[in-house]
Structure 1
Amino acid sequence: MDTEELKQLFYKIRDTSFSDYAPHTKLIIKDLGETVGAISSPFADTIHINLELFRKHKQSKEEFIGLFAHELAHKVSYKKRSLWQRIALLWNYPFSLEKQKCVEQEADQIAIERGYAKELLLERKKQYQRFEKFANRMKQIKACYLTPEEIEATLEKQEDSF
């Protein structure tokens, strides 16, 4: 996908599924290094993505949808917190695996609740591939985010309820 198509996809997801909490969020494309795919700021209406990393790993449209849903779900979470709670989050996040787990799994759950379980599953599997050579990053991902198996179990429950 070229940059313009990617932005259109992002804004479509934002406007159709996250307009209640992220109506002004902008997508910013920049180099974030080898071990960071995307960052959602708790204070600014921005989401930064590392497009070169995703292109290197041949990210599909569906995987981008899962990524965008997860990052926009952070905006839902942040908007429910007070300024002081967001400051505490930003302060504690880098130092606390428990805080990271809480924040990342909450974003995963919100993305799933808003109908993006299949795309999130594809993105999570791709995330494992992207970072397989980075042992510390993989350890953090597996400890903090919902695993592909957990997302699949949620999908099965959703399908059983229909």
Structure 2
Amino acid sequence: MKNKRLWIMRHGEAENFAIDDHERRLSSYAKDQFQQVFEQLGTIDKDIELIVCSDARRTMDTAKQWKNLLNYKNEILSSSNLYLASEFEILNFIQNDKKVQNAENILLIGHSPGISNFAIKLMKSKNHAFQGFPTGALVVMDLPILNWQEIDFELGSFIKFVYP
């Protein structure tokens, strides 16, 4: 069986203050964070077929930075359903979104604590390399599923965890 691969990332460091949390921009340090994480990935296959993120400015900007790093040509799928979503809401989105179903390798960018709780619960065995989820961090895991509707907690096999 061919595995699905899920890349789970917390958005880059955001500015501390904004009138509206949804509109917070990335800090000037964020671009450096992404480059550091990208370089740490080394030779791992980076063939992302779909980038998915919340519709918040900082996750959209993170997705655009990764689009450039990965030379990604497709559109970015953004959804208000992922803004500050819980791990259960994220799971439901991945299971049910029609655009997600067509991809083998997905980069999912979100917010803590939901995105980090999702990543932790997705792993079938806890990995001590994955302790926290700072801004810009990325965990990669494989899932033994044929389609994304089958994704569930405790199925993921840890591949790599990198952070700036």
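Just so it is clear, none of the values below were taken in a lab; they were calculated from the coordinates. Fair warning: this is a prediction, and the values are worked out from it, not measured in the lab. Cβ atoms are built from the backbone, for glycine too; each structure is taken alone.
When distance in nm of label points 7 Å out along Cα→Cβ at positions 22 and 126 is calculated for each of the structures 1, 2, the largest result comes from 2. Once mean count of other Cβ atoms within 10 Å over residues 30-37 is evaluated on every structure in 1, 2, the highest one turns out to be 2.
Here helix-only ellipticity at 222 nm (-39500 (n - 2.57) for each DSSP H run of 4 or more, over all residues; to 500) was calculated and came to -8000; which of the structures 1, 2 was it taken from? Here the read-out was taken from 2.
A value of 21 was computed for relative contact order in percent (Cα under 8 Å, 6 or more apart); which of 1, 2 is the source structure? Source structure: 1.
Suppose log10 I(q)/I(0) by the Debye sum over Cα atoms at q = 0.14, 0.29 Å⁻¹, for residues 86-149 alone works out to -0.44, -1.20; of 1, 2, which structure was it derived from? The structure behind it is 1. Could you tell me which structure in 1, 2 was used to calculate distance in nm of label points 7 Å out along Cα→Cβ at positions 78 and 94 as 1.7? Only structure 1 yields this read-out. With respect to Kirkwood radius over Cα pairs in Å, the largest value across structures 1, 2 is given by 1. Ranked by FRET efficiency 1/(1 + (r/R0)^6) of positions 54 and 102 (r between Cβ atoms, R0 = 25 Å, to 0.05), structures 1, 2 are topped by 2, which has the highest value.
I have 0.9 for distance in nm of label points 7 Å out along Cα→Cβ at positions 14 and 62, calculated from one of the structures 1, 2. Which structure is it? Only structure 2 yields this read-out. Of structures 1, 2, which gives 15.6 when mean count of other Cβ atoms within 10 Å over residues 38-45 is computed from the coordinates? The structure behind it is 1.
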